[in-house]
1. So relative contact order in percent (Cα under 8 Å, 6 or more apart), computed for just one structure, reads 33; which one of 1, 2 is that?
2. Compute Cα Rg over 2.2 N^0.38 Å for each of 1, 2 and report the one that scores greatest.
3. Just checking, which of 1, 2 has the largest value of distance in nm of label points 7 Å out along Cα→Cβ at positions 30 and 54?
4. Can you spot which of 1, 2 the value -4500 was calculated from, given it is helix-only ellipticity at 222 nm (-39500 (n - 2.57) for each DSSP H run of 4 or more, over all residues; to 500)?
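Every number here is computed from the coordinates shown, using simple stated rules; none is lab data. What you are looking at is a predicted structure, and each value in this text was computed from that prediction instead of being measured. Cβ atoms are built from the backbone, for glycine too; each structure is taken alone.
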Structure 1
Amino acid sequence: TDNHFSYRKSNDVAAAMTALGAKHKFIRPHCPWQNGKVERFNRTLATEWAYRQVFTSNQARADALAPWLEQYNTQRRHTALGGLPPTSR
C-alpha cells in the first residue's frame with residue numbers, strides 16, 4: 001500500500017493482514033509510481049463495476065463484484081498484455 005496514515009496505523013488493516021497471514025509492504029517514500037498498477041486497477045474497478053450502474057443495495061453491488069472480477073481476469077482485453085486477458089499469462 002502507499003504510506004498513508006490510514007494504512008500504516010490502522011488496527012483494522014493490521015488485523016486483516018494478520019488474519020490473511022499476509023505481510024504488509026509499503027511503497028518507498030516519494031515513489032508513487034510504485035503504486036501505479038494498483039491505482040489503475042482501482043480506477044478501472046470504480047468506472048467499470050462500482051459506478052457503472054445504479055445498485056439498489058450494497059448487497060447487490062457486492063454480488064456483482066465476483067462476476068466482474070471473473071470477466072476482468074478471463075475475458076477483458078488489457079492493452080498492457082497486447083490485448084490478452086490476465087489469465088493468458
Structure 2
Amino acid sequence: MAATERIIFQPYVWRKSGRRTILEPGAAIACRDADDALRRIEKVREGLLSVAGAHAVRMSVDEEAGDYGEPEVLGSVGDVPGEVD
C-alpha cells in the first residue's frame with residue numbers, strides 16, 4: 001500500500017493530577033482535508049470548542065510499512081506542547 005496523507009486535529013485539555021494541572025492530548029480527530037482541520041482551529045480560537053488548545057497536523061503515512069513522515073503543523077491555537085515530534 002502506498003503512503004497516504006493524513007490530516008489530524010489534535011486538541012489538548014488541562015487535567016488535575018493531585019496538586020498539579022497537566023496539559024494532555026485529547027482524542028485526535030481525522031479531518032477530510034486541511035480546510036476542515038483549520039476550521040476546527042478557528043472554532044477553538046472563537047471559543048466554540050471547549051479545549052485548552054489544538055494543533056492541525058498533516059503527515060504522510062504508510063501503515064503497512066510502519067512509516068510515518070514528519071508532521072507538518074498547519075495551525076495551532078491556545079495552550080499546546082512546544083514541539084510536535
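1. On the way: 1: 16; 2: 33.
Considering all the candidates, the number was obtained from 2.
2. Values: 1: 1.31; 2: 1.18.
That would be structure 1.
3. Details: 1: 4.8; 2: 1.8.
Of structures 1, 2, the maximum of distance in nm of label points 7 Å out along Cα→Cβ at positions 30 and 54 occurs in 1.
4. Numbers: 1: -13500; 2: -4500.
It traces back to 2.
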